[in-house]
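Multiple structures follow.
Nothing in this text is a laboratory measurement; each read-out follows from the coordinates by a stated rule. Keep in mind the model is a prediction, meaning the values are calculated, not measured. Cβ atoms are built from the backbone, for glycine too; each structure is taken alone.
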Structure 1
Amino acid sequence: MLSTPGIGSGLDVNGIVSQLMSIERRPLVALNTKEALQQTQLTAFGTLKGALSAFQSSLSALSSLDKFNTNTAKLADSSLANVSAGSSATSGSYDVEIQSLAQSQKLKSDNFASTNATVGSGTLTIQFGTYNGGAFTLNPDKAAQAITIAPGQSTLSGIRDAINKANAGISASIVNDGSGDRVVITAKDTGLSNALKITVSDDDGNNTDNAGLSQLAYDASTGGTANLTETVAASNATMVIDGISISKSSNTITDAIEGVTFNLLKADIGTTTTLNVARNTAGIEKSVSSFVSAFNDLNKTITDLSRYNTETKQASVLTGDFTVRSIQNQLRNVLSEPLKTAGGGLSILAEAGITFQADGSLKFDSSKLGEIINDPGKDIATLFASVGKSSDSQVSFVSATADTANGKYFLDISQVATQGIAVGSAPAALAITAGVNDTLNFTIDGTSASIILSAGTYTADALAAEIQSKINGKSIFSSNNIGVTVSQSAGILTVASNRYGSSSAVEITGGNGVSDIFGTSTATSGLDVAGTINGIAANGSGQALTGTGSGGGLIIQVTGGNTGARGTIDFAHGFASKLDQLIKNMLEGDMIDNRIDGIKSKIDNINDQREVLSRRLEDVERRTRAQFAALDSMIASMTQTSSFLQQQLTQLSALNNR
């Protein structure tokens, strides 16, 4: 049998079979073309999803109320202070004079021969407060701190390092003045109320002499031991704003003008400078401009994917696609439909200078937006963000979900949130003796700890401040964001948790000082706010009330006031919020994904068809080659027969001639 096709017959069998198979493979080429089209559409929908996602990201700047409630503050003489304004600041002009900066108290020791000189060991107790008229009044917001000086740390440098490592609200350094080394102790916080009182438990047994660790004792009150010398007095920052004298403990002042923060840099007595506070119109305009640009980018992507070129008669990959048309129409409908507003005086984008152009893109007129921003009767925030406006000053809008319906919500409060408290039954004993009545055990907001009060004789206010300081300074409380306020009335102490609601509770559970200080205390747990929104019971947690039913997702905060009807909350979603939810539904819903799944299914089907067709073509080629091989063999055989007969005839002719 011939091993090479056509060698016997002289036919180009491989060429003939190849041409025949190219015809047979035309359906396969058609499938490849179909798949390429589907892959192009798949890529196009991926591009569309990416463009939608990018546009959604741009909406975050306009979905938040904070973006619209920003202000700017500018001081004419910026060398005096850095200033900034928050959302609660009111536009206006103020005359400001900075008279002095706040300072931290600094104390120095006597000279020591060297940094390795032995001072002593024991415990330093640091308290913060105010010296006035020979008395020291404890700062109730600053907890007392204990620093242990071990025998191995008793040198001047060892004590310095132990103080700095303790992070107790003071720092220490060593200064050589030419005649010896001194330790300098500095309060970390500025202000009159952060002056230092340092008491010592000296391992040498004498806590007040000028030997051992007691050399670092400092109490400038009448009769106190002051072995350290004050080099810089604690002082407040002082300034005059519109003729009103201001005194603050820090050079960072946040509560002189509501919403305005001063970071004082230097004083200039007798010189007045001007502070101007204004709405941050530039920031709002930038956000709105970015929104318009982002929408136009999305619109261009959609247009490029779906346009039909009338000049070239060429369609784009998604021309006429229903899903793309639906997305485009939904976006335009949301942007064109007037809002149901929350009372901001605006309902359409054109009022803020945003209009549609013929090609479906948006045009932005910043001057018109500026007019709206500066119009006190308009609230630009309501045009973009989800906004709730309360008619009650002690009720504020917190947030809402995409499912919260637009509308007016009526509020009725049956319980205002309260704090957990514990109240003593009799005036507190004011003489505290170590080991006798100096220990109190508390469970506050579910966390328990024990405190030890400093021995001494107190006023009722000073004892309240001491207890508050020790509780708030306890690490187990502070690390869990637990704090209290301790007050007194006619000598009877009240401890109140700083939290509101059912998780707020104060219990005085024991300690040797309970009877003397609190007697038989009465504990009352806090209550969550309770009430209805639109007549439907809402869920209360602390001061926050969350709506259900028709008010689902609406969260408000009730900070005080009476029970009963408390007015209304007007709520509405702005354009940015509506668009955000629309695109979220598009990206997470079935509209685009179903289309993508359909394309993938078609590609899978094409692959299946290709596989079946490829197998059939293999069979056809194999059969065709077999047929041509048989033909080749037959022709070769006939050629051999023809040659044999011709030879025989030639021989016969020769014989006849002879």
Structure 2
Amino acid sequence: MRTKLILAVLAVLFSVRITNGQTQNISSPNKQLLVELFNNPDGTLSYSVKRKGKLVLASSDLGLTTNTTSFKSIAFVSASKITAVSDKYSLLHGKKANVIYKANKRTFTYANEAKKKIDIVFQVSDDAVAFKYLLADQAGLGKEIADELTTFNFPEKTKTWLQPMQVSKTGWEQTNPAYEEHYNVAVDVAKVIDYKTGWVYPALYQTENTYSLVTEAGLDGTYCATRLLSSPSKPGNFKIGFPDPREIFPGKALLPQITFPFASPWRVIAIGDLKTVVESTAGTDLAKPSQLKDLSYIKPGNSSWSWINSKDDFIIYKEQKKYIDFAADMNWQYCLIDVNWDKNIGYEKMKELADYAKTKNVGLLLWYNSAGDWNTVKYTPKNLLTTQQSRVKEFARLQEMGIKGVKIDFFGGDGQSVIQYYVDILNDAANAGLMVNFHGATLPRGWARTYPNLLTAEAVRGYENVTFTQKDADKEAEFCTVLPYARNAFDPMDYTPMNLYKNPSNVQRKTSGAFQLALSVLFTSGLQHFAESPEGMAKIPENVQAYVKSIPTKWDDVKFIDGIPGEFAVIARKAGGKWYVGGITNKSAQKINLNLAQFAGKNATLYLDGKEKYTWDVKAIPAKENLNFTIEPSSGFVVVVE
């Protein structure tokens, strides 16, 4: 009897192990991407990803823990049939106007020892793997997510392009984190430093000839924004991390709040060769569609901006009127008026400026300090947006004045309550017909699709830093040759590019005029605030000014031409019947071989640097030939084909 009992127990255990050891899978429509899910001997759940049969992600963890329940050791329950997902959507601004998304979807259900169930939904398209966690209402499940166990485990010899997450409550006036560090470029995963604060999205990896770009999308006010954590003891392994406890709206929540039905944000990995990743729209494909009813006031555009040139002391009536005229002269749609306008100009005189700007077909954008008592920034207007009552009142006043949008600065946090604050601002601004630009802010994570009134966000070490320090000027070319592959791959970026003449400071600029001109093509933003002054533009030849006056405010399509992250980038974008090709280099000269016939144009114009500093070489070229030339280090070019 005892022998029979032992054999029966062993049979049950063997059966459980086989069940837990079952491999589940889902592949992309073209079968090139394969995801496999499997239980480990300790009951934990892992997944792996292959591209064309080669490993992209090795055994990586899945799971969650709530404040009362663990979904770390979980057993397979069931898997749905694979279904086809198809979506067509339009973007008011971004890398493409119209997007077609196709993927395979499968839901995997697992249960912990207490029989609590968790669903993990995978959607795999030809260019990306995405997944999220779902929790249905179950007794005792808890009120918040305590930890997310998700990891991305990259093989040996993978290269990384990673930006460090800033330490909370550090930096100027304690305003960090603001996603404003330089990238660690082309670092082997075995040499990624032990950085406790983590790494920001999108994070770029290269394993042999496959690139992976990791980000998150579908972030709403119930979840916190996350980052990636690494440890030298596990080289290549990057875990989802939650914000610093100080990154909260005072007195409110840090961690994700559970409301049923609960869904985490999507974990998104764009995967493919470099062309596939650069052209991917995975970051918006997985974002929630917009529910905004009125989009008529949302108009992407280019803008003048005095602060980048003349800083705080010139946010005065006379200077701003000059920059309104500058915008009108350049056929730009907006003028941004920055800090302390309420004190230096005032609401009544600002209404006068708005009325004057209207006669010039220019709209005004106004700066605001988002912060309450969580930082010490003195700039105003301040403390007008922290409650809905005050925010709605202020937005209504701006709408009555004829203001078109707001730039809101200094958020300093990724906790759930701060993310909810962002979402509340976007909804209230939409109700008032105002466009939004977030500065000193988090990565938008697909919000430009969900809230198309979010025209742009900083979340980048922008051009203003080049005017501050020689170190930033020295690293500008390297930094800018990473951004199209990482930060600006999915989300709008307010880098404030294109100073064509010279820095308005004593810093020695290392990049050329043609480099700056190319940023108008390489960087995408629903509001593009150009860093040139009227005085600087007056020194630019008329044929270059003509190009600047006609820079598109919206792109229809994108083509990756050539490049290596951190070394050089050449990207083409279509607007109307024209293709614009922009290219920049870092430390090495690059030979450019550009087949113009692919753009099916009749005429083409090439913009290059002249032989002398801040001079130009502009020439018409045949539109149906291979264009071969060399661009020098820290230089660039633009080609317009029409």
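Summary of values
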{"quantity": "Structure (1, 2) behind the derived value 23, 16, 12 of semi-axes √(5λ) of the Cα gyration tensor in Å, for residues 118-205 alone", "calculated": "1"}
{"quantity": "Per relative contact order in percent (Cα under 8 Å, 6 or more apart), the highest-valued of structures 1, 2", "calculated": "1"}
{"quantity": "Origin of the value 0.95, where FRET efficiency 1/(1 + (r/R0)^6) of positions 38 and 150 (r between Cβ atoms, R0 = 25 Å, to 0.05) was derived from one of 1, 2", "calculated": "2"}
{"quantity": "Answer label among 1, 2 for the case where distance in nm of label points 7 Å out along Cα→Cβ at positions 230 and 614, calculated from the coordinates, equals 9.2", "calculated": "1"}
{"quantity": "Computed -0.29, -0.51, -0.79 for log10 I(q)/I(0) by the Debye sum over Cα atoms at q = 0.06, 0.08, 0.10 Å⁻¹, for residues 46-413 alone - originating structure among 1, 2", "calculated": "2"}
{"quantity": "Computed 99, 59, 42 for Cα extents along the principal axes in Å - originating structure among 1, 2", "calculated": "2"}
{"quantity": "Structure from which -6000 was derived, helix-only ellipticity at 222 nm (-39500 (n - 2.57) for each DSSP H run of 4 or more, over all residues; to 500), options 1, 2", "calculated": "2"}
